[in-house]
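What follows is a set of structures for review.
What follows draws every value from the coordinates through simple rules; no lab data is involved. Bear in mind the structure is a predicted one, so any value in this text is a computation, not a measurement. Cβ atoms are built from the backbone, for glycine too; each structure is taken alone.
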Structure P
Amino acid sequence: MPTALVTGITGQDGSYLAQLLLKKGYRVIGVARRSSTVNYERIQHLLDDITVVQGDLQDQGSLLTLLEEYEPTEVYNLAAQSFVPTSWSQPALTGDVTALGVTRILEAIRFVNPKIRFYQASSSEMFGKVMEVPQNEETPFYPRSPYGVAKVYGHWITVNYRESFGIFAASGILFNHESPRRGLEFVTRKISDGVAKIKLGVTKELRLGNLDAQRDWGFAGDYVHAMWLMLQQATPDNYVIGMGETHSVREFCEIAFSHVGLDYKDFVVVDEKYYRPAEVDLLISDPSKARAQLKWEPSVTFNELVKMMVDSDLARLKK
């Protein structure tokens, strides 16, 4: 039975990936940071089938111990300080976890068993102030936040360990991917949760930042499938994963509110405090390489994603 070690198991992607791996017959070892508030909400339904252990990307020793003890065949590094605004208030921590954490895992793999296959969660935020539209695997990076900068380091250190030590290290450059399990601090979930609360009469307005910001949004459940596919290839590589289409925050609001029979213009208030210090430009993916080589295809459209998130928040709040 193959064994997968997944860092960041308690996050959105970790929970969907664990579900997928269980279906495929893996033994799943989830790594969670010891924190004062460990939140198992997203993996509650999986706890009987996976093993959750403590480990920390800031602690080399814990990573070595985990690899020695559980002998994984695959390691998926999904752990990061992943919220862009927080990376401005905690830039050094973001660098230590999101950048150097990758090096610590790769060193542990090199030391314990260089045959382990490694997946690094790279990000479209690495493109930041985009050099070309759309963005593919060859597009130069120009990150616009401490998070983006840290992800660029994590990406290149992954490539370096692949080329220097022959480790099977793949990097998935994922564009924004959302789901009902997305954290409430992210704009998509903030909208779906806000729409549900307004529909149910809990609140009267929804305060948002730049409504014209555009992103390439897909469904997280589809994107974790791409991660798994990358580690099943004959050789490791970098792959851009996205929908290849862009939508504005305004459009997300329009679909979400009209899904429950409301007009977003009546409830959305633009608040400058939610603007980023430096907004990224037009992030739009060119996933043609992944579609050709991995045979990856998304199954959920943008419209379906928005409605799925609103329905989920409505059901949760009605409870």
Structure Q
Amino acid sequence: MKSMNYIVLDLEWNQSLGKNDYELPFEIVEIGAVKLNRHFKIVDRFEQIIKPQIYHTIHFMTSKIVQLDKEELDAGRPFPEVMQEFLDWCGRKYVFCIWGTLDLTELQKNMCYYGMDELSAGPLKYFDIQKFFSLTYEDGKARRALEYAVDYLQIEKDIPFHRAYSDAYYTAKVFMEINRKNPAVEKYVSYDVFMVPQSKREEVRVKFKTYAKYISREFPDKFTAMEDEDVSATKCYVCGRNAKKKIKWFSVNGKHYYSLSYCKKHGYLKGKVRMKKTEDGNVYVVKTTKRVSPEEAMEIWEKQDKLRKQRALKRKAQKENRH
């Protein structure tokens, strides 16, 4: 990663005033970006307004947050033209950096709508600077607003917030401060899954210091997914040994599945599977495995026991109603 440029990106988008009947829920109206070199120096900037082709009236929420008027938008250029210019500006070696998790998905949806080539054939690696901030200065779980991070780090507010370039600029400034304090945070790479792995070979398997993540290929339904060996496996991500299952996979809501295993060397392991739907109705899995304390392991036991009792009461009530 150190040989690459960092493309710190921010987008502004518009949406329908009423019920959305279009293929594209959010139409990008502005792209802003800052290019950092491997020494974390700002070497270039990108800022372009896009002329709307779908939503010609500015949504009240957009106008409330983003200071863009109709005249400015009408003077913009078409998305495919601006996007190609942006990709040329990015260069050959780079990694996207964004605040949060949404921008790259919406960027790729807009590219797909206009028939442009995909950014990648599978999950796209990127750096979530919002997550990096939490990992460096907080508990790793909290997610703060960009302006909060700017204030926390006492970064000078020399341009207004809530335009694509300005938010990219402040995100870059926060990232620069994070790098000074905790350069190792780059190990915690994120993946945008607009493009799902197309085969078993392309699936994502990555280990971090405190957990492991697996992103599967597509399956026709969640039941087929949970029968797959890689999805249901509960190996210890630290040593690679098979961990003994204490609680088999169970689901509270049909979307999230949990398991509990035990490794003789590294203790209890909590597995969590999140079912995600693709555009064509199939599913893919995002599975995380992490070490947990005996107390946290007990919470999973209690969760499963509570679910078992609820289901027993439901079956009893259904049986009584039939009679």
Quick one: relative contact order in percent (Cα under 8 Å, 6 or more apart) came out at 13 when computed from one of P, Q, so which one is it? Q
Origin of the derived value 19.2, 58 (Rg and Dmax of the Cα atoms in Å; candidates P, Q): P
Ranked by distance in nm of label points 7 Å out along Cα→Cβ at positions 80 and 224, which of P, Q sits at the highest value? Q
The value 5.5 for distance in nm of label points 7 Å out along Cα→Cβ at positions 72 and 304 was derived from one model only; which of P, Q is it? Q
